[in-house]
Structure I
Amino acid sequence: MNDTIEYNKACNLDDIWEGEMDVFEVKGQDVLIVHAPGGEVRAYDPICPHQYHPLIEGEFEGCILTCSAHLWQFDVLSGDGVNPEGVALKAYPVKVEDNAVLVSMPTP
């Protein structure tokens with residue numbers, strides 16, 4: 001059994017500045033890349049788990065992402081719900097190598 005994780009390029013780090021988020025395609029699937037203050041990069045499913053609204057239409061301030069549909073809020077460093085608590089964004093493994101943002105996507 002092969003336990004290695006396959007990473008694929010989502011974008012260059014220069015494509016998404018610190019404090020910004022954007023949606024990129026990785027292996028035919030959309031992924032939300034968040035470049036949090038302090039330089040941390042995270043990758044999430046781009047759809048709010050509440051009522052499947054695109055998170056890219058929300059606001060990103062500090063480390064909080066607020067969905068524009070019903071104002072659910074998420075901590076972008078952990079993916080955990082801030083308001084309400086007890087929910088979370090679906091996170092994907094991500095790493096940055098040689099200016100490339102690499103994401104491991106699940107098999108559809």
Structure II
Amino acid sequence: MWKELKEFIDYMEDKTSKDLTKEEKKELNEELQTKIGYFQHERIVHFLVTMLVAICTIISIMGFVAFKSIGLALLFVALMCLLVPYIVHYFHLENGVQKLYTYYDKVK
């Protein structure tokens with residue numbers, strides 16, 4: 001996903017650096033709106049997954065503190081190993097979509 005987003009941002013950088021006709025701006029704007037919608041959908045899905053994993057991580061650490069179970073400690077470690085990459089991935093999606101918003105304003 002990062003690669004696709006990066007490629008599209010590079011594409012937009014190339015397109016917006018040139019003088020565009022009104023028709024080209026309209027076509028680019030439509031393409032940009034489609035891609036923004038696609039990446040927004042991806043972003044919301046990853047946000048929900050990240051929040052679910054974060055909540056489960058908090059519950060597992062609270063369970064470990066309350067019950068002193070090694071199984072809950074291992075669950076916590078496993079969930080943390082998932083949570084960190086999810087947060088990094090969401091960070092890149094969020095920043096990429098924000099960058100696309102700037103291109104939308106530039107083309108509009």
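The numbers here are math on the coordinates, done by the rules we state, and not lab data. Being a predicted model, the structure only gives us computed values, none of them experimental. Cβ atoms are built from the backbone, for glycine too; each structure is taken alone.
As an exercise: distance in nm of label points 7 Å out along Cα→Cβ at positions 36 and 68, calculated from one structure in I, II, equals 5.6. Which structure is it? Let's see the in-between values first.
Details: I: 2.4; II: 5.6.
It was calculated from structure II.
With FRET efficiency 1/(1 + (r/R0)^6) of positions 20 and 60 (r between Cβ atoms, R0 = 25 Å, to 0.05) as the yardstick, tell me which of I, II scores highest. Don't jump to the answer; show the numbers that get you there.
On the way: I: 1.00; II: 0.00.
Once FRET efficiency 1/(1 + (r/R0)^6) of positions 20 and 60 (r between Cβ atoms, R0 = 25 Å, to 0.05) is tallied for I, II, the winner is I.
Given a computed value of 0 for helix-only ellipticity at 222 nm (-39500 (n - 2.57) for each DSSP H run of 4 or more, over all residues; to 500), which structure among I, II does it belong to?
Numbers: I: 0; II: -33500.
That value comes from structure I.
Relative contact order in percent (Cα under 8 Å, 6 or more apart) was computed and gave 47; which structure, I, II, did it come from? All intermediate terms of the calculation are to be shown ahead of the outcome.
Values: I: 27; II: 47.
Structure of origin is II.
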